[in-house]
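Presented below are the structures under discussion, each in the form of structure tokens.
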Structure I
């Protein structure tokens, strides 16, 4: 097993893959992580969610105002944003 690990660690393909993957991770790290919390309605869903930039991660929380757990999750989402 050790011999196989040594062979893989010296493999040019593996080294190139590692280099490429590290570059991808580094570039992902440059993107903004958090944004804002925004309440939307049915009409604005298409613009705000479906047509959002591919560089943006959208978290959709469908909630009911009368549910305590929904209010709690909204508080946590607000603090993260």
Structure II
């Protein structure tokens, strides 16, 4: 998962594959709805205010995701900030 911030910085996190569809949908819903996200990594807890986040790249995509996600889109071009 790569978190891209409004100032152009980014953080990349790696975690084990999400084993069930309910947990993957919960992750997507939390990214869309919560004011912040907390991640425990390398003995630290990162609390990231979503207001500072431009977008989040979750890869590989979960097999099943929330109904709010548009499926079968194709990225053509990404512009730098």
Name the one structure among I, II that helix-only ellipticity at 222 nm (-39500 (n - 2.57) for each DSSP H run of 4 or more, over all residues; to 500) of -16000 was derived from.
I
Given a value of 15, 48, 34, 4 for P(r) over Cα pairs in 10 Å bins from 0, in percent, point me to the structure among I, II it was derived from.
II
Among I, II, structure where distance in nm of label points 7 Å out along Cα→Cβ at positions 14 and 38 as derived comes to 4.6:
I
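Read the figures in this text as sums done on the coordinates, not as results from a lab. Please read these numbers as outputs of a predicted model, since none were measured by experiment. Cβ atoms are built from the backbone, for glycine too; each structure is taken alone.
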